[in-house]
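So, here's a batch of structures to check.
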Structure 1
Amino acid sequence: MLLLVGLGNPGRAYARNRHNIGFMALEAIARRHGFAQARGRFQGLLSEGTIGGERVMLLAPQTYMNESGRSVGEAARFHKIGPDEIVVIHDELDLAPGKCRIKTGGGVAGHNGLRSITAHIGNDYKRVRLGIGHPGDKALVHSYVLSDFAKSEEPWVAALCEAIADNAALLVKDDDAGLQNRLHLAMEAKGFSAVKRLGEA
């Protein structure tokens, strides 16, 4: 069984924030694969279903980003799920907008959601890093991630989330290279391959 976690902050005020792209991707996966209605469990919203014939749980922590690990840790302990069965989808400042990279382990790169999860379950979980670009000045990062995507960015955000949903079976099968390639091709096909088009300086 795979525990697929999307990161974000709860509440309508945060719904379209850059920091919430993990929630957006999780919602797209739930829609595409006909998951059951999410319910409140483990200090988060949990839904269950199948992807590629495998049982998958989708978890959106409702603890606010900085305490995401409380929700993930609780779910993992209850279901006896190890870090190797946990995948976290999150925003990534160090990737160009619309880009995706997948890795297991590594540092948290200043991401408070990842820092909290690592504190609760260790570091050996998989991360699906969704690029949101960097504002260019470290002092602007906080307000940047907690501001909504610009209207001009919404098409690539939707395209990326839908591409992840379309190819989620590759994530379940542990085919990271295959998934990255499919996402790249999907974004390219929709005209979002050029960094300049995605608004990065």
Structure 2
Amino acid sequence: MLHRVAGVDEAGRGCLAGPVVAAAVILPMNFSHPFLRDSKTLSPSQRLCVFEALLQSDAAIGIGMQGPEAIDKLNILQATLLAMQEAVESLPTQPGKIRIDGPAIPPALRSAAEPCIHGDRLFAEIAAASIVAKVIRDRVMVHLHELYPVYGWAKNKGYPTPAHRQAIQEFGLSPLHRRSFILEKRADSDLR
């Protein structure tokens, strides 16, 4: 039996490449796991452990994803909110209440959702959503690494590491890079 409260979180907002991924999770009653907390505080193996436990439980899970084109067109905040809305809409059962990590709520969910700053630290369902979003996004980036191995996405997952930035300088942008992020960073560095 489910709590009917959905937690929603995202992964990949600060990346230079790849999608932003959102997850919505409704936990089963009495679900617990020793690693169920903010995904940023966990190792990849700990996240995977919780992810697999969620899949084996009766948790309801929904995923939303917006790629680089949408991010460049809408901006990262709007693309993230759209991915969050998609995640909630893709849940196999609709929640009675929605808790979203952070201060912003997708417009389509305003009547049912509440913003929760640091929600991934406060609510188990948001922590679960943060873990699911991170595991799914990491898997997407490992797959995309096979298409564009020069950028090292299997390791950096699209984040702006020095090696990733060096690869961009050396090889240029792939179709999966967020051009608005790259151009914005270049403009910032030109001003210094």
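None of the figures in this text is laboratory data; all of them are computed from the coordinates on show. Keep in mind it's a predicted model, so treat the numbers as computed, not measured. Cβ atoms are built from the backbone, for glycine too; each structure is taken alone.
Compute distance in nm of label points 7 Å out along Cα→Cβ at positions 60 and 148 for each of 1, 2 and report the one that scores greatest.
2
With helix-only ellipticity at 222 nm (-39500 (n - 2.57) for each DSSP H run of 4 or more, over all residues; to 500) derived from the coordinates and found to be -10500, which of 1, 2 does the value describe?
1
Out of 1, 2, which one gives 25 for relative contact order in percent (Cα under 8 Å, 6 or more apart) as computed from the coordinates?
It traces back to 1.
Comparing Kirkwood radius over Cα pairs in Å, for residues 76-179 alone across 1, 2, which structure shows the greatest value?
Max of Kirkwood radius over Cα pairs in Å, for residues 76-179 alone: 2.
Of the structures labelled 1, 2, one was used to calculate Cα extents along the principal axes in Å, giving 53, 34, 27. Name it.
Only structure 2 yields this read-out.
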